[in-house]
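Scrolling down, you'll hit the structures one after another.
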Structure 1
Amino acid sequence: MTYIALLRGINVGGNTMVSMKALKSCFEGLGFEDVVTYINSGNIIFKASNTSVPALVRLIESGIKARCKMEIRVVVRTRSEIAAICQKIPTDWVTDKLMRTDVMFLRDEVDTAETIAAVPANPAVDRLVHVKGALIWNVSRKDYGNSKVPKMVGSSFYKNMTARNVNTTRKLLELMLSR
């Protein structure tokens, strides 16, 4: 089965730096096959016979700790889960000079109705779509300063998710579908 591991907080602002070559080697050392990385933000597509996502998360997090000497939180999704998330994104939601759209991939502990309801949002500018495993956020660039979504930085929710812009997310699905 084809999976993607989305690593949280690596290679951002000069912190927690790790090369994609090292991550690819780490994943191959864990026994995964057909390992491919995409851009420098911790997106690793791989094949595994293990179908337990929680077991894969534990294996990957402990493998990165042992091989790369870093404690990195990981979200793992199947190809069908990424496809379901992408299907829920309105086709006109993009990331460009006029609009920002992010997909926040959620760890299980924050993928609850109560947690999603507590995400700060300004209904006048923030558009949020929840789909199992992700929260999709869209805002126009001109309204970004009025958004309340960035205020979640430092919260428990924030620490239990990893975000990618919608363009990257769609590209990741394309790469997964080609495997």
Structure 2
Amino acid sequence: MTDLLVDAGGRTVPESFEAYRQRVRAYLGDRDPLDVLRSTPSELDGLLAGCEPAEATRRPSPGKWSIVEIVAHMCDAELAFGWRVRSVVAEPDAFLPWFDQDKWAADLGYVRRSLATELLQFRAFRNANLVIIEAVDRDTWSEHFGTHAVRGRQTLVDFVELEAGHDLNHLRQIMAILEDR
């Protein structure tokens, strides 16, 4: 779900993209984003081994996603990431559409998904995307770019770093849900 912040007047407002970018890049720190992308499927498997369906579908609080909803979102985000990576590599300055993650979660029934199936799909999507990313000379990543509908010009470097930070953000959320059993 879109993260909400409290502004100076005490009102709840959606997090801006720039605030989101800074937050998830901070999670990344000095870690290599490719190492994060490579390790996330195994980290998810380890965290969620033995997770019962009731636990996977329990929302930690109203308006927050359950574990299965987070993992289903990660699958769809990985599909979008894959499209964007392929587009910026094959079609310089490609137009990159936005998707409404909350609408996708509701309309695509994330809450009714199987955690085991979502974990398998995420691993498959991630592995397919890593094949593409790793085939591109890392020294040229900043030369591959597209124009995102909301975020503007973004390079392959931007997408890889943001996706790694996105992974770490959701791993943190899942760990918090598991700790609050």
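All of the numbers you see were taken from the coordinates with simple rules; none came from a lab. Fair warning: this is a prediction, and the values are worked out from it, not measured in the lab. Cβ atoms are built from the backbone, for glycine too; each structure is taken alone.
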Which structure, out of 1, 2, was volume of the Cα convex hull per residue in Å³, for residues 51-146 alone derived from, given a value of 111?
2
Computed -9000 for helix-only ellipticity at 222 nm (-39500 (n - 2.57) for each DSSP H run of 4 or more, over all residues; to 500) - originating structure among 1, 2
1
Of the structures labelled 1, 2, which one yields 45, 43, 33 when Cα extents along the principal axes in Å is computed from its coordinates?
2
Among 1, 2, which structure scores highest (criterion: relative contact order in percent (Cα under 8 Å, 6 or more apart)):
2
With distance in nm of label points 7 Å out along Cα→Cβ at positions 99 and 139 derived as 1.6, matching label from 1, 2:
1
Re distance in nm of label points 7 Å out along Cα→Cβ at positions 115 and 171: value 1.8 computed from one entry in 1, 2; matching entry is structure 2
